[in-house]
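**Q** Next come the structures, one after another.
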Structure P
Amino acid sequence: MPISPDKTSPVSVSSSAPSCVAVYGHNKCSSSTAPCAVRLVRELLSGGIDVEFEEELYHRLLSDAVFTAELQQQVSVFSQFPQRSTMVISLGGDGTFLRTVEKLGRSPLPILGINTGRLGFLADVSADDIETAVSQIVSGNYEVGQRSLIAFQAPGKSSRLYPYALNEVAVLKHDNSSLIEVETRVDGRLLTTYVADGLVVSTPTGSTGYALSAGGPILSPDSSTLCLVPVAPHSLTMRPVVLSDDVVLRLRVKSRTGHFLVALDGRSCSMEAGQEIELRKADYSVPVVRMRGSDFFHTLQCKMMWGLDQRN
């Protein structure tokens, strides 16, 4: 069922051990993913939890010859949507996590991200901690928090894009030449017209992604906010703006090329200049699993090496 939006912070709730877990991953998984998948399956099965694999990932793992005949007999496969699972594991990086969110849509299944790549904030359980994470799952020693999304709409314009973003919606210039102008209104009131390479509208979850690289602030994931971050603005007076997430944003883009790009969590399409875009908080949220004892600020310290003296 959809989760109605409100102005309160998302609440974390404790849960019991799942009876079955669905595993998603990139069908072009890295060499590090395959052995992690085997470890993950063995740990889940030994803990009494059934496992079902997304079909594309399963066949990729078979082609890498990492699954023994015994393991193949103990797992099941699904093509579109998990059949029996009460939890989902995204095996990969943050990009894999975002694709998993898209595939699950409005599903209430909580998602745990296991990072087999490099830097990861969504997939925040490292591959080295698989055994510990599964042990906590088996014992029910974890929490589920809700992450807000942005709903995208372009009135009068059809789009094949999945119209929700967990990280950010970005409007960007179409090529490497002219800047674009982004007229930005908040609840109908003019905020400003950004003259820049683009504008990133970020959720708290996405504040450590594209928005951060463009100079935006880091937002606590449970804050009820949105952040507007200009990309390479023409004026030095343009600064990121943090807003309450109950507002409606309307953006209208002018471009000398006649077109601009819209990107939702990296999924992009071209749109004609003058097209209005409407952004608001989605009417559902994404349930994300986090291990008890994990802390967002500790994650920042570890992954961004805050306070580390490089001279040592």
Structure Q
Amino acid sequence: MADKYPSYLNLLESGELDRRIEALYERLSPCRVCPHECGVDRLKGEKGFCRVGNKPMIASYGPHFGEERPLVGEGGSGTIFFTYCNMACVYCQNWEISHEGEGEEVSEETLAKVMLILKVWGCHNINLVTPTHQIPFIVKAIKIAAESGLDLPIVYNCGGYESVETLRLLEGIIDIYMPDIKYMDEKVALRLSKVKNYPEVVKLAVKEMHRQVGDLVIEKGIAKRGLIIRHLVLPEDLSQTEEVIKFIAQEISPNTYFNLMDQYRPCGEAWKYPPLDRKITKEEWNRALEFAKKYGLKRLDDRRARFWD
């Protein structure tokens, strides 16, 4: 029998998806879902760094047309914004959701219905925005939705602060990984995002993601499977852009689909952390593009990756 697509349908059919769900829920008590490894008992409702207990929390959902071109197509990317985050970036552009907890607690069954609604609306994929800290609930919802006809690829849209052990449980469930590699400086990551050992953690995580899904495969303009990497250029090179690009080109793949992003703007508490209190300059952006050229990254998302006039 030929393999089904998306690949989680194969795990559903074999019963392996149930085992993965069980293993993911075990990681909630004590919690070691992400690298914080808070150790709280989330199955009993205790909360750690991410402030989410034993139920999914979502802020909004709907077709998104501002994502990378292969995700959007004509029907849009079916985004679900999950409340809170396992990072605490001081400049987060979704501050109300990630820091202030905008959203509501729902059941896994309701989350599954949301996924099915996005399919009915004609979206090309299910785009999980900041799923890291809620992934056990999400995978259970995927199973419920798949039993009722969900057959869209799953996009794991995250900040890169991931546990490799958790990622291994997602193999064959996630079709498209989309991490944002934020920095290559441990001290900057701790100061601006409140996470420890970020460069080491994100490198291992992205390598595992690429091992699972490989370079991005696009058919008829739509992403089917693979890795997309994002990188937001920050003022005065707080994002260590050259080191990020060098890592991708030399340790992941020069054929990586790469979204080099120029849209930084001061949000949240960025005003407290100069130079984050300003947008990037034309010179800073063009310098970042030169790094992509220097290291041979050619699959740049063409919506943004161009020189300013």
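**Q** Assuming 0.75 is FRET efficiency 1/(1 + (r/R0)^6) of positions 52 and 172 (r between Cβ atoms, R0 = 30 Å, to 0.05) as calculated from a single structure, say which of P, Q it is.
**A** On the way: P: 0.20; Q: 0.75.
Structure of origin is Q.
**Q** Given a computed value of -5500 for helix-only ellipticity at 222 nm (-39500 (n - 2.57) for each DSSP H run of 4 or more, over all residues; to 500), which structure among P, Q does it belong to?
**A** The read-out was computed on structure P.
**Q** Given a computed value of -0.55, -1.28, -1.45 for log10 I(q)/I(0) by the Debye sum over Cα atoms at q = 0.13, 0.21, 0.23 Å⁻¹, for residues 196-299 alone, which structure among P, Q does it belong to?
**A** Value -0.55, -1.28, -1.45 for log10 I(q)/I(0) by the Debye sum over Cα atoms at q = 0.13, 0.21, 0.23 Å⁻¹, for residues 196-299 alone corresponds to P out of P, Q.
**Q** Once percent of Cα pairs over 28 Å apart is calculated for every structure in P, Q, which label goes with the largest value?
**A** P
**Q** With FRET efficiency 1/(1 + (r/R0)^6) of positions 180 and 292 (r between Cβ atoms, R0 = 35 Å, to 0.05) coming out at 0.20, pick the structure among P, Q it was computed from.
**A** Working through the options, I get structure P.
**Q** In terms of relative contact order in percent (Cα under 8 Å, 6 or more apart), which of structures P, Q is highest? Intermediate results must be reported in sequence, preceding the final value.
**A** Working: P: 20; Q: 16.
Once relative contact order in percent (Cα under 8 Å, 6 or more apart) is tallied for P, Q, the winner is P.
**Q** One of P, Q was used to calculate FRET efficiency 1/(1 + (r/R0)^6) of positions 108 and 204 (r between Cβ atoms, R0 = 35 Å, to 0.05), giving 0.95; which?
**A** P
Laboratory data are not the source of any read-out in this text; all were calculated from the coordinates shown. Predicted model only: the values in this text are computed from it and were never measured. Cβ atoms are built from the backbone, for glycine too; each structure is taken alone.
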